[in-house]
Structure P
């Protein structure tokens with residue numbers, strides 16, 4: 001089983017496919033967080049929301065998801081694409097593919113006023 005970080009929108013029918021790969025990002029969180037710190041932006045986990053029941057089949061409680069502005073996601077992803085493009089990393093090409101998929105989804109989400117967060121697929 002492979003871990004992947006994907007985008008969840010607050011609009012269940014956005015008029016486009018919000019699906020992304022996200023596997024390479026999920027396997028390089030520490031590297032991306034170092035780049036984010038260096039670039040002066042939030043780390044990836046800032047945009048993550050999840051609950052134990054999604055991953056461990058435990059009760060969720062009443063906690064509501066925390067959505068983020070898609071424009072903020074576009075800015076973050078753009079900064080991260082630039083940072084990864086300048087960095088030397090064995091997974092650079094695959095990371096850029098994942099980040100560009102995120103950028104495409106977030107750009108479309110911004111256009112329709114949708115909000116988002118990252119979730120994990122285990």
Structure Q
């Protein structure tokens with residue numbers, strides 16, 4: 001697994017395409033759709049976590065249950081851990097769940113990159 005994270009609009013998906021190859025399939029997660037992990041590149045993992053929360057599914061358990069499938073993927077996730085803690089309970093739960101799921105993914109990833117201004121820095 002390759003895990004790529006960073007701020008919004010920092011060029012993470014372009015960086016993922018460079019690593020995986022332009023011809024690889026891409027799934028763009030939406031906040032209101034149960035995720036489909038069949039594509040080679042999973043873009044917007046943070047949105048998948050929100051969709052799971054909204055569906056009443058524990059995102060950490062879902063991530064653990066799908067770890068074998070995710071182990072051969074390139075996963076792209078926005079870093080939503082900075083800034084003011086949200087007042088809305090759903091948004092707080094989302095922020096915490098993304099952090100916990102990223103912990104699960106990072107422990108199991110072979111490579112981890114942080115992307116800032118389109119430049120990927122390998123951290124694992």
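Every number in this text was worked out from the coordinates using simple rules, so none of it is lab data. Because the structure is a prediction, the values reported are computed rather than measured. Cβ atoms are built from the backbone, for glycine too; each structure is taken alone.
Structural remarks
- Comparison of P, Q by distance in nm of label points 7 Å out along Cα→Cβ at positions 81 and 113 - largest value held by: P
- Entry that produces 38 once relative contact order in percent (Cα under 8 Å, 6 or more apart) is calculated, selected from P, Q: Q
- Structure (P, Q) behind the derived value -12000 of helix-only ellipticity at 222 nm (-39500 (n - 2.57) for each DSSP H run of 4 or more, over all residues; to 500): Q
- Source structure of the calculated read-out (distance in nm of label points 7 Å out along Cα→Cβ at positions 9 and 65, 3.6) within P, Q: Q.
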